[in-house]
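The next part holds the structures, each set out as structure tokens.
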Structure P
């Protein structure tokens with residue numbers, strides 16, 4: 001991803017009527033209100049205190065998290081659900097550095113975010129003052145753009161530009177660093193603020209024609225789509241394209257739900273923990289139509305063996321992605337909605353190919369009749385997602401449970417599946433659940449976590465309790481760092497190193513100590529009742545489900561192997 005931006009657009013030349021002087025902090029609040037911001041996730045401190053003073057009495061609802069990383073991850077989920085920048089706020093020094101993981105998370109997953117940090121006063125900058133860090137420099141590689149505000153009169157224009165940058169093109173985080181003296185100084189500014197506009201390139205007509213010719217001639221085509229589809233809010237155009245062409249399809253982790261996961265012709269997630277049907281179909285296709293995906297290593301496996309027989313059409317909102325990892329025969333940069341609408345060719349005859357792909361999906365469908373009486377996580381997740389229906393949003397942590405969610409849950413829309421894909425941030429699930437619920441209070445939001453991940457941001461249970469957020473938490477506890485243990489078992493000669501979490505606390509007791517209803521289950525027979533209790537409880541609730549510590553995620557593509565060299569569970 002490129003961090004470069006278009007030249008700063010010119011604002012109206014005509015002078016606007018001036019207004020009475022206002023402090024920088026007051027202008028920050030008014031700028032946020034002007035952008036339609038409703039929620040801010042943050043934690044106060046010395047350098048940002050003037051902004052917190054100005055928040056009182058504003059139209060903004062501040063959500064007090066218990067760690068700044070929670071603020072950034074909640075803002076990330078808020079941005080994914082709404083499509084508008086999530087906003088997080090922290091003080092200087094440790095407050096700012098605690099946002100960094102969440103900012104990086106948003107950058108790697110192309111999520112719109114505006115992160116606002118306090119800074120020591122401008123006379124003290126560069127003197128190693130108390131709680132001074134160069135957050136501008138620290139975050140340069142993980143933001144679309146960043147600002148250090150030197151003059152309060154610049155605040156309205158900087159905020160307008162920051163929000164426009166965060167939401168436009170390929171979205172991402174933008175940082176605004178506010179020295180304390182700038183927020184307390186008063187300035188007189190124009191009453192009107194121009195909103196800059198950054199537009200995607202217009203699709204190339206010749207490239208559209210060449211792509212249509214390839215589609216018309218294809219005999220074994222595959223539609224491969226990713227996170228760029230929900231970013232562009234292009235799921236409607238993608239579904240129309242899939243209905244029109246009837247081309248079998250596969251998804252990346254971030255693309256799940258762009259087509260309903262139970263749609264005809266959908267073969268599942270591809271890649272390292274994808275379905276054998278998806279990976280095999282890609283290996284056999286003669287045309288790969290990539291829409292809003294970037295040929296990530298977890299999706300492609302050994303890239304020089306990926307889709308070896310295929311011509312490639314690559315459609316993306318970011319021109320920098322086209323040809324970056326895999327050379328495309330036709331590359332089309334632009335708004336995915338407009339491009340998909342213009343790809344109107346239909347393959348002449350793919351009935352036999354469709355039948356072959358359907359046979360693959362049936363032949364390699366995952367089994368859910370695992371032996372024994374213990375809880376089988378894939379079956380529980382499948383049942384939970386089906387019971388929750390179309391209002392479900394899953395916010396998922398990172399580890400084995402993340403892959404089980406992707407493989408086995410039903411998703412009818414891309415905003416229903418929120419996960420840390422590019423960065424793989426443990427501790428994402430609970431703060432993301434907070435952000436998702438505030439973004440869409442009508443949704444049934446379920447956080448799926450593991451006993452390793454939940455300890456990363458468990459303090460946010462206090463935030464859930466304070467704001468009475470009805471978050472449902474399913475904690476799959478195998479007393480292990482499960483994914484690390486699986487790799488040590490398979491690729492490190494069972495040399496298990498630092499993966500034992502058997503001394504974790506009783507998580508149901510921990511939740512109850514935070515004032516949240518909780519219960520524990522150990523057996524498969526308890527699963528239906530647990531799902532019903534999770535979904536019917538009005539307030540927040542945690543289900544602590546103990547699962548087999550030896551259970552692995554299958555199938556699996558070993559490192560540096562082709563996607564068709566998948567390992568399967570042995571009897």
Structure Q
């Protein structure tokens with residue numbers, strides 16, 4: 001009956017039909033391995049053999065007694081349960097230094113790289129053939145001084161280098177080049193490290209990904225020579241012969257990274273280092289490369305930190321201009337940082353990041369931006385069901401609280417992971433997202449071009465969103481909000497307006513909702529049955545004779 005009423009209302013208002021919506025439902029946020037040590041700098045990877053198997057890791061830190069290692073967190077049942085340890089148990093465990101890189105190869109072998117502590121300075125690897133229950137002793141990859149290596153494995157059966165696993169890192173010695181090594185036997189042995197660039201500026205970060213035909217792509221930041229070593233461009237290199245020869249572009253495109261601290265967030269240390277993903281599907285963008293960074297003060301990034309994407313459709317020979325991923329109003333004061341990126345099995349680009357647009361400036365939530373057309377258009381979802389206040393972990397250098405978050409995907413779900421200190425210490429959190437539900441929501445949200453007059457972001461949302469509308473010429477403007485029963489519950493705008501863009505804030509709570517400062521209350525029974533849980537309002541805009549609408553989806 002309620003759907004009939006709603007359809008009638010929309011037929012009257014819009015002179016058109018309305019397709020019933022398939023609601024997006026995020027699972028509750030949860031910690032995958034609750035513990036009493038800090039878990040920061042989180043990573044997650046899937047098995048190419050069995051996508052019910054996921055492997056997550058992070059830096060694990062404790063001070064009394066002092067302890068640093070790499071978390072081992074595993075699910076073999078698609079996330080229904082997790083097991084593991086806050087320490088990789090591969091010998092010599094007392095000299096582990098954290099900074100894990102993780103992957104699962106074509107044989108189902110778990111591979112972990114990490115740095116060592118004196119006297120074992122360098123990059124080391126361990127492997128597990130029993131889904132992370134036991135680990136080999138360390139193998140030396142390099143004796144370079146370094147911060148972190150990133151790893152990838154060639155999981156495409158048709159590739160000439162199928163099963164080869166690669167590690168990439170920046171060597172902390174002039175000229176601070178990017179180094180690469182590989183293993184063909186599950187880390188029993190590694191190739192000699194290869195320097196692939198001779199940078200004019202010191203390199204920073206380093207990220208690596210495989211292409212669909214055996215290609216390997218790496219990217220890094222070119223940084224200034226003095227602290228805080230700001231990122232000023234992204235370098236890129238490509239190999240098509242398994243890492244023997246590299247085509248290097250030192251300055252693929254300019255950036256202006258956010259390296260430094262965020263004063264509003266406890267002076268936590270942040271960076272704008274690049275992250276990379278490749279479309280390995282059989283879809284129309286097979287082989288496209290995507291690189292994402294955190295930037296500010298370089299258009300289209302505003303004067304606050306934004307997430308910026310570049311893409312290449314020709315193997316990195318040329319790059320698009322910058323694309324602003326987060327869709328909040330530019331220069332609004334919101335802060336977005338630490339993007340993780342994944343291309344799922346549908347070819348959609350999924351970018352995870354911290355975002356404070358729906359909370360106070362000293363706090364943050366976690367957002368997902370998703371594009372199904374290669375980055376031209378984005379839908380955004382707030383996937384965290386609570387916010388937290390970032391704070392440095394004392395004793396680990398200025399502002400340290402970890403430098404990245406991550407996302408991967410299986411055939412049916414997205415798996416984001418992030419660090420959150422809402423329990424008192426940083427822990428690794430997740431909220432698996434059903435890909436089919438995302439696709440359904442995006443199709444529904446884009447079904448009618450009349451929504452171009454009015455839009456809402458983020459949408460779906462949990463507690464608040466911004467409604468933005470456009471007035472093309474001076475006219476009488478009416479903006480009304482309807483509930484699921486077809487009742488007009490608010491008229492926040494009813495006036496003659498000049499041409500321009502306008503916005504209002506829409507907030508919901510357990511006892512009512514607020515639009516542009518006015519509180520509208522409903523009975524608790526009506527709220528439970530009509531709004532929260534059902535999750536739908538309709539915002540209808542009339543500008544003169546033009547009518548537009550947007551569906552507001554409350555999670």
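Comparing P, Q, where is Rg/Rh (Cα atoms, Kirkwood Rh), for residues 167-270 alone highest? Going through P, Q one by one, Rg/Rh (Cα atoms, Kirkwood Rh), for residues 167-270 alone is largest in P. Each of P, Q could give Rg/Rh (Cα atoms, Kirkwood Rh), for residues 127-422 alone, but the derived value 1.06 comes from P.
Of the structures labelled P, Q, one was used to calculate FRET efficiency 1/(1 + (r/R0)^6) of positions 31 and 231 (r between Cβ atoms, R0 = 25 Å, to 0.05), giving 0.55. Name it. Checking each candidate, the match is P. Each of the structures P, Q was assessed by mean count of other Cβ atoms within 10 Å over residues 263-270; the largest value belongs to P.
Out of P, Q, which structure matches -1500 when helix-only ellipticity at 222 nm (-39500 (n - 2.57) for each DSSP H run of 4 or more, over all residues; to 500) is calculated? Of the structures listed, the value fits Q.
Here, each number is a calculation from the coordinates, and none is a lab measurement. Being a predicted model, the structure only gives us computed values, none of them experimental. Cβ atoms are built from the backbone, for glycine too; each structure is taken alone.
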